Structure I
Amino acid sequence: MGVYFNPKNGSFTGDKNSRIYVDKTGLLEYLNGLLGTSGRCVAVSHARRFGKSHAAGMIDAYYSLGCDSSNLFDDTAIADSAYYRKYMNKYNVIHLDISSVWDFHKEDLADTIKKRICKDFKKEYGDTLDYNEDLYLLIQEIYEITEIQFVIIIDEWDCVIRNSDDKELVHEYLQFLHSLFKSEESKSFLALAYITGILPIKKIKDESALNNFSEYTMLKSSPITKYYGFTEDEVKELCKRFDMDFESTKAWYNGYLIDGIHMYNPNSVSMAIERDDFDSYWRNTSSFASINTFIMMNYAGLKDDIMKMLAGGKVMVNPNTFQNDFSTIASKDDVLTALIHLGYLGYDADRKSAYVPNYEVATAFELALQTGGWKEIAKAIS
């Protein structure tokens, strides 16, 4: 129906029609079990290009009243679920990408979000709503009229936290999220919340806007780990289908170990297949400059640890001291943990250690280390 309110299924249609498509609709069965429960708020914080936005588009297509997605899902894994039809296209859906608003509306972020959603509301409800009310009250009013609950999806929810040091602006933004996800009204109108980001939810003193969310991160994502990234079995099947050498694919793109499952970056694997060429595709689409920013802090022992990991070793890391933002990096552990969340390092939970996951990431390190006191490391690994 609209861009932000009850979107159509074009995003998922494009993904599913792609030459390389891997069925991740099992995630929908998991989310169906959370609808309307105390666990209905889900926060997925994974590295870029790990399938978060693909999942968001899939959630749009499955739940949104703005489309009929039967033909899209009838041949997928979710179709085998006993409750497959019960929830399909039965909810009012709001889908936002905060980064696209933030780029141009830093000072009036919440107001701009409301205006864009209200534009869609007006197409459906005309002048029957009081558009002077706060957004969450408008949503509550629509719920009272329709008796249909909402699924709210927010991509890049954390870009404000990552990019702003303005405490007042951050506070205002968190209060806006609180109204959507934790207000008294939301207890009735909210069926499911799905938010994505790069970093886990920051623990801010006296802020409780998002403490009701279950988090799934690069450190721990059980039980939905397999729905983000490609599993090894999925990569084997893709290599067989497209006549790619699996061992070479594994050397280039394997290495992330999340909840004991070997995960591959789906963007990199897909690009290698599409171009029939192994290369470091991921560094061109992610926070490449972050490597340089963090390693130039050069905390005691960091250089030796980087050398050890580039040589194939692992180093101990305590991820619990990290404050889940890039502005309060205060130790070597913080640097390593930040790089884990960004996808530049893997994490072995059993050994509580970090490591360089694969050759693709190693080449990203090589390029990032071409400056300052790190030149000798770059030379050693080139």
Structure II
Amino acid sequence: MIAVSSKKGKDNNKKKIKPSYVAQLLVKWNDAISKSDKKSSKKIEQEVERSLDLMEQDFEVVEYYQLTKKHALHKLRGLSDYRWLRFYKNFSMGLYEFDQKKYAEAIHYYGLAEPELIANNENRKDIKYAVFYYRLAQAYYQIDQYFASMNKAKEAREIFDLNPDSKYEALECTILLGANNYDMKNLDTAKEFYLSALTDAEKYGYDKLISKIYHNLGLIHWLKKSYESYVKAIEYFIKALNDESFADQYAVQTIHMITWLMYIIKDERAIQWFERGIKIATEENDEEFISKLNILYSTYEEVSIEKILENLEYLEKRNMWPDVAEITLQLSELWAENKNFEVAYSFLSKHVHANEQTKRILEALE
């Protein structure tokens, strides 16, 4: 529900290629180089260089490119360079799996990358550690490992704070700390983190971060569960969408929240927001939010348990168990309020099952 996965770097209003896509190309390029496949290597190199010009700012991917270029020119020297290649390969696979919403897999690859980082760079205050810890904190957050996420976010922020050019990244860590506290229902603490980040984001003119904070403040009002707080949450969400750079990345996520709340308070504009959201999700081929928005439609417009279950099945197949748990709990409560206890119980059973699946994923990571 919370906007935490963000573009690295400063605000930019233009849509760009994700670093994870370019990183994946670099993995393929290195594989081609290692196999002495000159034809494939040249083809991938050209695609990489075209993509770099359109990529969101990401220094780690640029460094991976430079190292790969050395590899292609047979200029790698010694164990250190090869260790860095192994680090970047696994780190890049982690970035890719994260963007595919396969968070446990992302953590697996980050775990393979970390020993190479430590072996090559013993200075734990180096900015590379901050970037690595932040990425790991994001992945832990997505599978509800809140304490692990907060520990890594704090480590990352401490390092970013040492670098005057990393104020933006330090604020992202603060927002992530707020997000973890929000999900643990520590709402006062979450609000403190958000307001602290808001003060600095306004000071430095980081519009996209300001909008992200508005989004998350909206979620705090969501949890207060009153008509007035729902209206206030909607106001914050709409305020967040006013920033184009935020909307470019998070529009469908925030519109999903607005639509859901409007259905809860029986606002007739809900269907308009649904149509806006489903249009964006379809254009972006975002199957996650196509499914989530269709669940809302089949709950509040043309009621269909069958279609709700079909769309839940997509989320289950993607192992998005925390999301399934949240949605099925809400559905169970809604049908219980409508005195349809049989349907309410069926969704509650799915909620329990989703929580069990989440635990299994966590146990597999230990």
Structure III
Amino acid sequence: MTVTPKTIAIVLAAGRGTRAGGSEPKQWQTVLGKPLLAWSLDAFLSHDDIDAVVLVHHPDDQDLIAQLPASVRCLYGGANRDDSVRCALEALKEQAPDYVLIHDAARPCVTQSLISKCLKSMRAHGAATPAVAVQDTLWRGGDTVEMTVDRDKLWRAQTPQCFSYPLIAKSHAAATQPATDDVQIVRAAGHPVAIVAGDADNLKVTVPGDFARAERILRGRMKLRLGNGFDVHKFGPGTEITLCGITLPHKFGLLGHSDADVGMHAVTDAIYGALAQGDIGQHFPPSDPQWKGAPSDIFLAHAVQLAKNLGFQIENVDCTLICEFPKIGPHAQAMQARMAQIMGLDRDQVSIKATTSETLGFTGREEGIAALATAALVSL
């Protein structure tokens, strides 16, 4: 049996980053609606070859951790970068990973392709790092130019720096001097580190103006997808109905092959629509008896997972239920909470509201319920 090597990404975020300004450490300041460090976490979490992500943070930032994905393992860092890396390596000892990537949280623009290139080189050489060749003329001097420095073979170091776990763990254990990065640690232990062509956009946010540049880069990469869904179910015999995952008493039931949750069906179809992946009927044919009476959260969870598999995350959904009765207002918050739970979203990313058709049409005659939904997806 072939065993797949285990690869873990370590994101370092225990520094204070005071040069960047702001009331919070730079890695927790917001860029396009989420903390700077969350962009790096998302890049590693969504990469097919990364099995787990570890965040090393400052103890003072413990209260900020709740806004991050639950799958991220969080550890306290040390007094400096070297100590923080050693804390992470020690914590991973029992998991015995094959490879680790060590990345600065202040580099939010790391791409999937750069991660892949670094991993490929590291597997071949045992250690690899991205870097960008120096293009500008370099001078050495104080108030005046004293000399020109030969830029041949000069590189600007980047992260993620990638190593076999035994190599980096042994190198850190043997280190006797502080280092600026892990490449220095490994080279001091006598092991060469391969250079991978880096990405000029993989900048390190250091000063206030860097936030604007990072935002421009990230905004340019984001893909926005919109989808809409519409569904109708008619009333029939019964004493209760299910709407957006909440069961309500009613003088009728709703007819359908599944549980006839018209709101959840509309949202599910909106997600499929944004992905150009058809509709519920194509993924869960009504002709298939296994879906008879099935709870609709199965369909919604499938759509959410499909979005992730295709490289998208759901930014928000908006669902309007169209009916005279039952009255939705008293139950809207419970519906919002349930839908958010199924989709793994915050409640403020889910809108559930209702309207009547002023007694007009089939909904006005209380013959059934309709639902209209919109979903917005952004690329991971």
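Ranked on distance in nm of label points 7 Å out along Cα→Cβ at positions 306 and 354, which label among I, II, III comes first with the largest value?
That would be structure III.
Work out the source of 0.5 here, i.e. which of I, II, III gives that when distance in nm of label points 7 Å out along Cα→Cβ at positions 114 and 202 is computed.
The correct label is III.
Taking helix-only ellipticity at 222 nm (-39500 (n - 2.57) for each DSSP H run of 4 or more, over all residues; to 500) from the coordinates of each of I, II, III, which one would give -26500?
The correct label is II.
Given that percent of Cα pairs over 22 Å apart, for residues 130-233 alone, derived from a single structure, equals 41, which label among I, II, III identifies that structure?
I
FYI, it's all coordinate maths here, none of it is from the lab. Since the model is a prediction, treat every value here as computed from it, not as a measurement. Cβ atoms are built from the backbone, for glycine too; each structure is taken alone.
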